[in-house]
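Each structure below appears as structure tokens.
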Structure 1
Amino acid sequence: MPNRRRRRRVMRPPSMEGFKPFGIPMRELEPVVLLYEEFEAIRLADYENLTHEEAAEKMNISRPTFTRIYEKARQNVAMAFVEGKAIFIQGGHYVTDDYWYRCQDCSEVMITMKPVKTCRVCHSENIIKLNRDREG
């Protein structure tokens, strides 16, 4: 019987919802979905320059699991670049320690320790929650 699947810890949301190639209207693009944990793997390994072992510890997963997530993320990004596809960053099997919100009016991304109802920049109530409920 396989081990229970652990949720991967993600420290912060991406500052954008995705990317698209220049010069191609969005309606003509096929998207590639990059999961939140895949984005986090690229952030930790390539941006923060952590080893796979260090990054796996931060995400609360094994090193082999981290490597599988990282390789899948690299494949998705490469496919998007080579085939001219959009990248949507969304979904996955993850947990966070904070609450994440994006204001639909000014696009501000907010990371807070407690739930909020308005944007801290424009004070709009038009905000969406980006993550699931916090872990435990």
Structure 2
Amino acid sequence: MSQQFVVQLPNRPGELAHLAKALCARGVNIVQVHQSTAGDLTCAEIYTDCCDDDTREVLHSMGYPFVAGSSLVIQIEDTPCALGEVSDRLSHAGVNIEGCCVLSRANGLATWALSVDREEVARQILGMPAAVGR
């Protein structure tokens, strides 16, 4: 799975289009994006189908501040405290969650995508198998 890139953009018309076109010109396909705005800034969480190095180069060349993290997909109970408990366990192990998104909810479970800065530590804390091919 591609890394998640959380990109800080100016909050003005056309900024996301400008970024999307630059990624397209480099042959990078955006497969998922989520954008949120607060005041003068907006953040876009972007997943691509490949090309993490190309994505980094585009973002650097455009001068956009960003963080990239490994993405983990987890299932937790769909309760008010579940995410707080998981994030607390990760923080006590020194893992920073750099982005998160609910992917689905069904049958009392919530599926989350978490972007973390220390993937292997997070996998160990969450009882997940080691990443394949890394």
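The numbers here are math on the coordinates, done by the rules we state, and not lab data. Keep in mind that what you see is a predicted model, and the values were worked out from it rather than measured. Cβ atoms are built from the backbone, for glycine too; each structure is taken alone.
When mean count of other Cβ atoms within 10 Å over residues 9-16 is calculated for each of the structures 1, 2, which structure yields the highest value?
With respect to mean count of other Cβ atoms within 10 Å over residues 9-16, the highest-scoring structure among 1, 2 is 1.
Quick check on the output: 28 is relative contact order in percent (Cα under 8 Å, 6 or more apart), derived from one of 1, 2. Which one produced it?
The value was obtained from structure 1.
So if we calculate FRET efficiency 1/(1 + (r/R0)^6) of positions 49 and 105 (r between Cβ atoms, R0 = 41 Å, to 0.05) for every structure here (1, 2), which label has the highest result?
Comparing 1, 2, the top value of FRET efficiency 1/(1 + (r/R0)^6) of positions 49 and 105 (r between Cβ atoms, R0 = 41 Å, to 0.05) belongs to 2.
Tell me which of 1, 2 gives 2.9 when you compute distance in nm of label points 7 Å out along Cα→Cβ at positions 57 and 73.
2
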